[in-house]
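Pasting the structures in now, so scroll down.
Laboratory data are not the source of any read-out in this text; all were calculated from the coordinates shown. Since we're looking at a predicted model, the values are computed, not measured. Cβ atoms are built from the backbone, for glycine too; each structure is taken alone.
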Structure I
């Protein structure tokens, strides 16, 4: 009998050991006043799209293997959530008042209701006003925000010890990220282009370990600090040798992968260090998809040097019919790639109008190519009329995926291109209309 009991106990232990480890989260919810037909869960190298029904209901299984912070987004609204394998979260919200109405129930709800309350409290944090403050006032405001977050965490009910420790780290890095942003943002918001931060202000960042793989994968604020630190070094280093060697020497592969992704944006026809950047990306990244992507871009860039034949276009003209690059041959062509939703693009319009007026009846055509989507077609037509845009106004046939756009490896707008009367590239990344360098270039070419 004793042997039988021991055998049964042994089988029970074996049975427990053989139970599959839970590596998923059950997520469901309902959205009132939906603004789209999808929600997204992003973070920790994870991305999942979930369909939202006409009744606002959504549900799916998330194959999340690690605890951590994720972003829950619906159209342009987003919030942070914390989840771990085994959670069964239900979300309810009204998209018309996103942060004010979001509520969680089910396993894991306590943590996320705490985070939702924290997000709502931060709505009163006037970003622009806070960063425009002088150092002493700024430090007080972010110090008060940190203290309020620590108090809210201490007073929250039902939180487990692991989450409390994680959130303490989150609060710390949010504070340090505010410090790290201040020199750049204060210069902009306070309109002080020559501002330099005092040594004392940035002292808490001095001894921060910038090669911590675990924290880089866990905290968005730490990720921001580290990424900005190394990318600033890249931009400050004219030869890029020192900065790229520092990145190469990092031990954390996830940090190197992220920096490789950021460096892809530095590969452009106007960057004389493009080959160095391409080679370092190939060396530091272990993401084969990224290496393939950057190789395709690099090969395109090599065909965008001055003197090469320009990629062609033939797009709908705002005035009717279609216009091609061939139609404009015989004159220089200055191209503005833009969109109605792009603030910096619209910001260049007054300068573009001045340059167009200055070079009216000269040997140059000014062409604006919108990459608005089909659903924004009427918005484009109306903006051209309302802003009385001059030159040749065209709209690309497939937004970002239009052949002319992809042939020029355009990943950000506005983008300006100058082509000569024979259809050859003068500058695939030409100066903006607001830059004095554009008129200098026109004078060199005797336009």
Structure II
């Protein structure tokens, strides 16, 4: 420690500029100040903020920024000669965040970002710029907050051929689903509660429709499988259809419901294809992901030599996300992160990343939970079971929910035996347009143990 301390005193500081002084940006400033000496010892030199940019200069943020240079135009941070690394914490896939990132890497300045949307949409372009400039590009905080899953996949599992990467990547959805379990409340009520507690945005669309998780999955799939980032190929289904009755029925069957993001590569006709999808699933109560509740994230990586690895922790928040940002800065301060040193941003140079075709999962085998909302009249159940028979779907169990009064709407739920996904899809096509159904069926695959 004494040697490291001496090195940190003699080495030039790593000078950073921060764009965006929201909760994470302020968290980074607080963390660097609170753990200044520890960070300097571990990084081999101090990390110092020299310039910042945000929307409002005079806003009280609870930290003193008077000693930092201020730039009204955040892209000016990249032009400064006294900045070694730009930290982008603005967000958004395009606009000012992307302009700043391009400017920084174009000048050969390092870039650290927490922006999963930008990396999912423009990561390949930015990685190419980083390689050409021999500048570090790091984005640990873009996926799963404070969990070091990007580093874990890029470095910790680098000797393995990964067979699958999957997990819970959105804390808002996980909070809503686990709160529905605990309270018995329905989706809309629980969403409103999550918004009141700050776990969900005023416009929660990106979270509850699975888009946020899809951004993160596209990044993990690229790192885990050496694939070109392909967000457009991620199949996404959110949680808005899940009812309290589904939560209760899952519990009775020995499951919980979680929004699962999953990716794997398998041969189809001798050609490797990449599967990427986000969808709510039934998860057995003895599965490692079943006990992940509240706004927590967890990622499972399965390697051919490492076996199953579980990364779990806080998926958001100022402290955990700031921790991931500063961890990236420490790597850069140590001299890591440049092309040809620790490794390229997506585990290998962009030219070596593979453009996988999108997998067709219809032939894959799985058990499925299906829930139908139907008119309460004779023949409806026979119509549903006939569609299952004609599509070669074998029914393991079937439950018709009781009703409060005659007529109206009832729920019919079933669990299928293991079979091809395409068969379930065909059964639903046979029922499409039926006047017996009063709403879109809910399809929840059962996650294998």
- Where does the value 3.7 come from, among I, II, when distance in nm of label points 7 Å out along Cα→Cβ at positions 319 and 359 is the thing being computed? II
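Consider the structures I, II: one of them gives -10500 for helix-only ellipticity at 222 nm (-39500 (n - 2.57) for each DSSP H run of 4 or more, over all residues; to 500) as calculated from the coordinates. Say which.
II
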- Item | Winner on mean count of other Cβ atoms within 10 Å over residues 231-238 once structures I, II are ranked, highest first | II
- Ranking I, II by distance in nm of label points 7 Å out along Cα→Cβ at positions 223 and 399, the structure that comes out highest: II
- So mean count of other Cβ atoms within 10 Å over residues 103-110, computed for just one structure, reads 17.0; which one of I, II is that? I
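Which structure, out of I, II, was relative contact order in percent (Cα under 8 Å, 6 or more apart) calculated from, if the result is 16? Can you show the working numbers first?
Values: I: 9; II: 16.
Computing relative contact order in percent (Cα under 8 Å, 6 or more apart) on every structure in I, II gives 16 only for II.
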- Task: For distance in nm of label points 7 Å out along Cα→Cβ at positions 239 and 271, find whichever of I, II sits highest and give me its label.
- Result: II
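For which of the structures I, II does the calculation of Cα extents along the principal axes in Å return 82, 52, 39?
II
Rank structures I, II by mean count of other Cβ atoms within 10 Å over residues 263-270 and report only the one at the top, that is, the highest.
Details: I: 17.6; II: 14.5.
The maximum falls on structure I.
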